[in-house]
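Each reported figure results from applying straightforward, stated rules to the coordinates on display, with no laboratory input. All figures in this text were calculated on a predicted structure; none of them were measured in a lab. Cβ atoms are built from the backbone, for glycine too; each structure is taken alone.
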Structure 1
Amino acid sequence: MRQELTDCLDLLDLEPIENNLFRGVSPPAGWERVYGGQVLAQALTAAARTVDDDRPPHSLHGYFLRAGDPSIPILYSVDRIRDGRSFTTRRVVAIQRGAAIFSMAVSFQIDEPGLEHSVPMPDVPGPEDVPPQPAHADQPVEFEERSQPIEMRFVEPYDEYDPKPAPPWQHVWVRAVDAMPVHDLLHRCMLAYASDMTLLDTSYRTHGLGWRDQDFHVASLDHAMWFHRSCRTDEWLLYAQDSPNSGGARGFARGAFFTQSGELVASVAQEGLIRLHRTSADATKNHR
C-alpha cells in the first residue's frame, strides 16, 4: 500500500483513552489548520467505535466551530444518545486545549430492505478520459511534496493560481491512491474524508476567485452527509457538485457520489464561509 494512504488510514486508527474518549493526531506536515475531512472521518470513527458492527452509519451532521491545530492531538468525546431497536444515535465533540473545535451527530441503522430509487449519474467523461491535474509552475515545493491519499481528476479544471469565472458546478472523479482493506466502515470514513476536499470550492468558482487570494478567506462551517449504499473508495467515484446559492459571506454547496456503473452511494451538503476582505467593486475590477 502506498505510504500516503497508509498514513491516512493510521490517522483513522484512533487511540482509546477511556470509555467513550479517543485521541487522534494530524499529519506531521500539512496545512496551517486541520483539514476538515480529517476531523469528519476521525469523529465518525470515534462514534462507530461505540456501536455494534451490524449498524453502519447512514447520516452525519457536523459543525466546524474553531480551526484545529495540527501540531497537537484532538480528543473525541462520544455521547451515547440513544440505542434503539433499529437506529443508534451518537454525538461527538472534538476538543483541543479544552475547547470544542467540532461537534457532530451521527445516526446508525441496521441493514433493512425497503423501497429503492435514485437519480441517474450525470453524463460526463469517465476517469480514463480525464487527465490528472498537472502541477502549476508557481506551486510551492512543499505543496508538490505533500502526497495526498485521494487521487482526483477534474472534468472541468479550475486554475486556483489564475482563476476565471466559471459555472457554479463541477464533476470530480476520486478514489484512494491504492487498494484498501475490505471493511465497509473504513470506506465510509474515507468517503467522509474525501467529501470535504472540493465541495466549498464550487461556491466561489462563479465569482472568479481562488482560495490562494490573500484577500479571500474560506472555511467550512457545517457538513452533512447521507450514506445511501456501500461502496469501495479505492474504485473510481464521480463526485458531482453544485452551488445553488451564496450570500451573507457564506456559500452553500451540494454533492453526490456515484459509482462508475451509475449507482448513487452518498449525498453531501455544506455551507462555508466565503469572506472577501475588500469591496465587491474592487473584486469585480480585479477579476474581470
Structure 2
Amino acid sequence: MRVGGAFEVCEAITRTQARNFYYGIRLLRPDKRAALCAVYALARRIDDIGDGDLSQGDKLAALAAVRGSLADLAHPGDDPVLTAVADLVARLPLPLGAFDELVGGVEMDVLGRRYADFDELVEYCQCVAGAVGRLCLAVFGSRPDPRAPEYADALGVALQQINILRDIREDFGIERVYLPQQDLDRFGVQLTLDDQGALVDSDGRLAALIRHSAQRARQWYQHGQRLIPLLDRRSAACCTAMSGIYLRLLDRIAEQPRLVFDRRLSLSGWQKAEVAMRALTGLPVSGLAQSGSSTSGLSA
C-alpha cells in the first residue's frame, strides 16, 4: 500500500464516519488534516470493535489483534490505516501507547465494567478519549508547555463525559452504565425505562444528577480549553470546533436534562457548520463557555 493512497483512504473514512469531528478536522491545513484523519481512522476501527455485533470473545480477540498490529507497525502489509499511522510514527512524536490505552478502554466496554465512583470513570474517560486528545496534540503541535498533554487529556475527558450524558438511555438499553454508582446513590437514582423505551424520572432526581454531572463536565472542559492558546491558528480552530459542538450539546443537556430521556440529542448540520465557522473566525462557540466556577481544581 502506497503511503499517499493510505492517507486518502483514511480521509474518506473520516469524511463519512466522523459526523462531529470532521467539521473541525477540515479546518486544518492539508498535511495536518491528513495526519488527524489517520489517527481518527485507527481510533474508529478500535471503537467499532467494541460497538459491533461480534461475541464478547471475538471482540476481545479482535482488540488483541489490534494490539499486535500496533506492536509490529514496521510491517503494516496492505492495510491502509496501519500504513498511514506507521508513516506518522516515523515523522511525528505520536504517543503510540495512547492507542493501547484506547484498546484498554474499549475492553472495559466489552467486559461490561461499571464505575464505583467518579475517579474510576475518569480512568475510563482518559483511556477512550483523553488518549485521543493526546494523539491530536501530537498532530497539532504546540508552543512549549509541560502541561499541554494534561490539557489535551482533560478536554478529551470532558467530551467523553458529555457523550455519556447524551447517551444515558441508549447505553442503558445495551446494559452499559457509565454514571458512577456513588452519584446514583447520592441522588437516589435507579435507572429504568418505560414501555416506550424512555428513561423514567418521576421525581426529578435523574434530572438533578444530570445537571450535577453537566457542571462537572463543564469544569473539565474549561480546564482543557487552556490548550487552545498553545496551538497555531488552524489547529486552535480545529480543536475549538470539535469541542465546541459538544459544548453546545452540553448547554442543551444542562438546561433541559429531559431532552436525553427519549432521544439521542444532536446538532443539525448547519448548527455544526456555524460552530466551525465561529471557531475559525475566533468567535465564542457558546455564550455559556466561560460560565461556571474556577478550574484551578477539578471536581470529583
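Set 1, 2, criterion mean count of other Cβ atoms within 10 Å over residues 10-17: the highest-scoring structure is 2.
Between structures 1, 2, the calculation of relative contact order in percent (Cα under 8 Å, 6 or more apart) yields its largest number for 2. When mean count of other Cβ atoms within 10 Å over residues 58-65 is worked out for each of 1, 2, structure 1 gives the greatest result. Thinking of 1, 2, which structure, once helix-only ellipticity at 222 nm (-39500 (n - 2.57) for each DSSP H run of 4 or more, over all residues; to 500) is computed, gives back -4500? Label of the source structure: 1. Computed over structures 1, 2, distance in nm of label points 7 Å out along Cα→Cβ at positions 162 and 186 reaches its largest value in 1. Matching task: 16.9, 51 is the computed value of Rg and Dmax of the Cα atoms in Å, for residues 194-233 alone. Pick the structure from 1, 2. The value was obtained from structure 2.
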